[in-house]
Structure P
Amino acid sequence: MPPALLAQRLADRTLALVDVPSESRDEAALAERIQQVLRDGGVAVTDSGDTCVLAGTLERGPRPLVLLAGHLDTVPAQGNRPGRREAGAVHGLGASDMKGAVAVMVELALAGAGGDAVDLGYVFFGREELAVAESALTPLLAREPGLLEADLVVMMEPTANAVQAGCLGNINATWTFHGRSGHSARPWLADNAVHRAGAGIAALAAREPVEHAFEGLTFTEVVSITRVAGGIAGNVVPDEARAHVNYRYPPGLAGAEAEARLHGWCSPFGALTIDSNAPSAPVTANDPLVRALAEVGGLAVEPKQAWTPIAEFAAHGLSAVNFGPGDPAMAHRRDERVEEAALVRAYETLAAFAGAAA
């Protein structure tokens with residue numbers, strides 16, 4: 001297909017997807033739209049329920065099975081829907097994260113890509129933008145065991161067309177500091193919980209980021225305070241304060257070990273409650289299929305300094321990496337967009353990979 005025509009198809013498809021509202025927990029209309037488009041194009045489709053759609057090859061045959069995975073949901077709108085095409089890009093809610101990638105998946109499926117070097121299956125699912133406990137993906141993997149036969153999963157998160165291997169674990173926690181209330185004119189008769197919080201926060205903030213290398217890729221372990229609250233009135237010494245802690249831990253550190261490490265830092269100052277723990281994913285940069293994908297597209301291989309659903313796939317024993325046309329810097333922004341040239345490059349790379357992978 002001529003590049004200009006391919007760019008037109010991909011941009012039109014992306015724009016059509018952007019204009020279907022699909023904020024988290026409201027993905028049903030988009031799931032139905034994708035099913036209809038694929039069925040009308042003669043693609044075998046499975047409605048797996050719970051806004052999950054499967055297409056293409058879903059069982060391993062004589063060739064390696066590679067799953068392309070994309071989430072259907074977006075963050076809430078910021079006055080950026082409907083979308084538009086302008087200056088060589090598609091603008092609008094979810095364009096980068098990740099309706100441009102979903103458009104690439106749909107167009108590859110309609111073109112019948114795969115079947116030469118690898119077979120391609122397609123996995124669309126919802127509620128990725130929420131806490132991992134609410135994700136539709138882990139239940140999908142439990143009820144569709146055939147997916148676990150895949151040799152590789154390409155999670156099409158925004159990577160600006162780089163291969164990003166591994167991902168950080170992500171703990172969110174509530175840190176509560178207790179004191180004794182009293183009159184602010186006589187603070188020595190009270191025990192200021194906000195002051196206790198300040199001491200603990202200062203100690204945590206003094207912890208320097210730590211780099212960890214895996215398969216030649218460097219991940220940075222970091223911990224941050226993202227919210228603080230305390231006090232009931234301007235003249236009352238507070239007896240309780242709370243801080244929200246976000247801890248990003250490296251591949252190779254088990255979730256329970258990460259929780260223990262965070263408790264060790266925080267518990268001497270206040271009570272720490274773990275609210276959620278999304279595990280890290282192992283680094284698979286040296287997987288032969290990952291190397292083939294990078295080589296066929298001339299792609300950079302980078303660490304994923306964030307959490308993505310490849311961790312959910314990895315928890316089920318699947319090798320998985322991130323690769324998609326969206327620019328991470330554009331995700332979740334009011335002026336979100338995806339470049340049409342990036343859509344074309346992602347499409348052409350995956351089509352070539354499916355026909356030329358080792």
Structure Q
Amino acid sequence: MSQSSVKSVVVVGGGIVGTMHAVLAIKAGFTVVHIERDQVPQSASVRNFGLIWVSGRQSGPELEIALRARQLWAEIGAEANIGFRAQHSLTIALNEAEFDVMAEAANMADAEQREFSLLTQAEIVALEPNLQGSFKGGLLCKQDAAVEPVMLLGGLREYLQKSPHYTWEPNFEVVDFFNDETGNHVVDITGRLISGDLMAICPGAAHKGFLSEFFEGAPLRKVHLQMGATAPTTRPLRHSIADADSMRYYPAFKDLSLHKLAPQPEVAAMNKMQLLMVQRLDGSFTIGDTHDYIEPFSHEIQEEPYEHLTRVMDAILGTPSPAVVRRWDGVYSQSTSSDIYFRKSIAPGAVVVTGGGGRGNTISPAMAEETILEWAKL
């Protein structure tokens with residue numbers, strides 16, 4: 001089956017992975033019906049940093065897909081109102097040991113691809129005058145970027161709705177999927193049927209329900225995290241900020257001398273914490289995060305992690321941080337195999353795609369592109 005003979009696509013899932021499938025399918029010339037169970041998406045895609053984080057990706061295929069996704073983000077961001085900005089990142093070293101590990105990172109074999117540079121404190125302050133803490137320096141990554149989570153999915157749908165070949169179908173909760181000689185079909189709780197030649201099911205962390213049989217034994221886990229937002233501030237930051245603890249959790253740095261880093265404070269170690277901080281267009285900072293891998297998750301918001309994050313922010317900013325005024329939690333799906341994410345063909349022309357983990361926002365355009373390229377071979 002050639003691409004020219006296949007025109008209709010159904011995308012199940014209104015999060016970033018599903019929406020990017022819709023965007024790339026429209027760009028490829030398909031007609032798309034885009035299904036979401038809620039009126040608007042409410043899960044991980046609207047509960048994250050909006051970071052496009054190339055710097056932490058593991059060397060090899062994971063870095064390659066992240067770099068390709070970064071190109072696609074720039075192209076899509078130039079066309080859609082999603083608050084895209086090529087906002088570089090600074091990972092801050094608060095002491096000499098952290099700075100030494102970052103020096104190793106700046107000399108990694110693929111540091112040039114990541115556009116890494118090791119900067120002194122004076123060089124960082126020249127870039128970011130509002131960073132006045134007593135830190136030693138940091139690692140600059142020019143490949144990192146950001147979007148606005150509150151604008152992202154709505155902006156992409158506005159962009160898609162300019163096409164006469166795109167249909168948005170919210171409040172469609174799928175309870176069954178089947179394939180027959182006429183194509184791929186999903187049914188909602190009212191019995192309504194939506195069909196297409198091709199189908200991409202992008203369920204995020206919804207691993208049960210009609211998909212249970214396809215996820216049985218799948219190398220996936222759910223990850224629970226806490227995040228927050230500060231009050232707006234008039235002190236602008238042009239870079240996204242991370243602390244050195246982020247290097248403990250991002251696979252790009254796994255072969256560096258992480259053992260030389262001082263032990264984390266108890267609250268940070270217990271909650272597997274790092275500081276990520278990105279300034280929103282309204283002047284507030286989105287901050288986080290924690291990691292919990294053991295289900296069932298408690299959805300109680302714990303205050304101690306925010307107190308730790310505030311202390312780290314204070315040390316980097318050199319002045320009291322703006323108050324944390326909103327707190328929330330979320331759950332995302334993560335591949336536990338060597339695969340970068342989870343992809344499974346469930347019928348001719350129908351695929352389930354999820355499990356991008358904390359890199360899901362970063363690599364979502366390239367995940368979608370890989371689906372489109374598969375469909376082109378049919």
Structure R
Amino acid sequence: MVAIDLQNVSKRYPGGGRGVLALDSVALSVEAGEWLAVMGPSGSGKTTLVHLVGGLERPTSGSLIVAGADLAALSPRELARFRAETIGFVFQQFHLVPYLTALENVMLAQYFHSLADAAEAEAALAAVGLADRARHLPAQLSGGEQQRVVLARALINDPAILLADEPTGNLDEDNELRVLELLRRAHAAGKTIVMVTHDPTVASLADRRVQLHHGRITDISWLTAGQDEQWDEILEQLWILRENHEPAIAENIRVAGPLPLANALDSMRQAGLIAPNGLGWRLAPEGERRASDIIRRHRLAELLFSDTLELHDEAQVQAQACKFEHILSPEATARICSFLGHPRACPHGSPIPLGECCPREAAAVSRSAPAGERD
């Protein structure tokens with residue numbers, strides 16, 4: 001099912017002769033539930049594309065259908081209603097009302113949609129980790145906290161489409177990871193996401209990447225499921241090689257997949273998941289996070305099958321755990337972890353990375369214990 005469909009869409013702004021052509025005959029379809037990353041240099045038309053899809057501007061020519069609505073045919077009032085009911089906006093500059101609290105900023109989006117509900121707005125802030133900051137003004141919040149308020153505001157009316165223009169551009173690494181995790185959750189919940197970014201690491205989280213240059217699409221690329229699994233397997237092996245104090249060189253990485261290993265490693269380097277380390281490789285921060293998630297899912301699945309389901313055939317346990325590490329959602333992983341009592345090691349004694357669901361005291365013990373005791 002197509003959520004966004006642009007056919008020969010152009011946008012020309014007034015100024016100097018024939019004006020400025022920001023988008024030039026763009027044809028693009030985005031499936032419902034797809035995460036699309038839009039990349040390109042400054043002035044390539046990325047923000048214009050987002051504004052058109054969000055109904056903030058109208059195309060000069062061409063057909064633009066979003067969530068079944070022909071945006072060019074809507075009156076200004078109908079367009080405003082369409083935005084309130086269908087689109088959630090996440091901007092780099094936040095655009096929070098400075099004299100309203102975080103709670104009131106979220107409630108403002110409810111007001112334009114239907115009715116403001118303080119309890120629902122508080123729940124939305126709690127979902128982004130800001131329950132204790134609800135009564136603070138934007139100036140009293142960090143940049144990362146403000147962006148999470150923007151996400152809560154964007155999601156409060158359960159929009160079908162989320163438009164994010166450089167959502168992590170002004171954030172430090174820790175807050176970038178928090179915001180990206182919230183976007184991942186929205187995607188897992190079925191939201192269609194169109195995200196503008198300059199960062200190839202951020203773009204690698206999307207299902208598909210579109211490259212714009214001078215208002216035209218110059219490249220469209222995506223990861224097949226097989227390529228994505230190959231990346232996961234490589235990240236997992238790099239993690240295990242590090243645990244075993246073995247060199248992370250290509251000869252020690254035994255992963256099959258659609259790409260030759262050298263090409264897969266290079267594509268992962270370009271995506272910011274790994275980085276050169278002497279003659280081998282090391283996990284970059286985003287690769288570290290992703291590898292931790294994979295290892296955590298795999299080792300929790302091993303425990304589930306061997307201890308709880310009493311599956312004692314080692315080959316079957318490993319085969320099932322390998323399947324589960326690719327399909328478990330964060331919510332399912334947290335539930336399994338809680339059901340198993342937040343275990344710290346798999347059946348073989350290897351440590352299980354802690355998750356957000358794990359008690360804080362367990363995290364403190366894990367960080368402070370010597371390496372041998374963590375097993």
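In table form, for the structure just shown:
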| item | result |
| --- | --- |
| Structure from which 13.6, 51 was derived, Rg and Dmax of the Cα atoms in Å, for residues 241-288 alone, options P, Q, R | P |
| Computed 4.2 for distance in nm of label points 7 Å out along Cα→Cβ at positions 161 and 305 - originating structure among P, Q, R | R |
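Readers should treat all values here as calculations from the given coordinates under stated rules, not as data from a laboratory. Remember, it's a predicted structure, so these values are computed and weren't measured experimentally. Cβ atoms are built from the backbone, for glycine too; each structure is taken alone.
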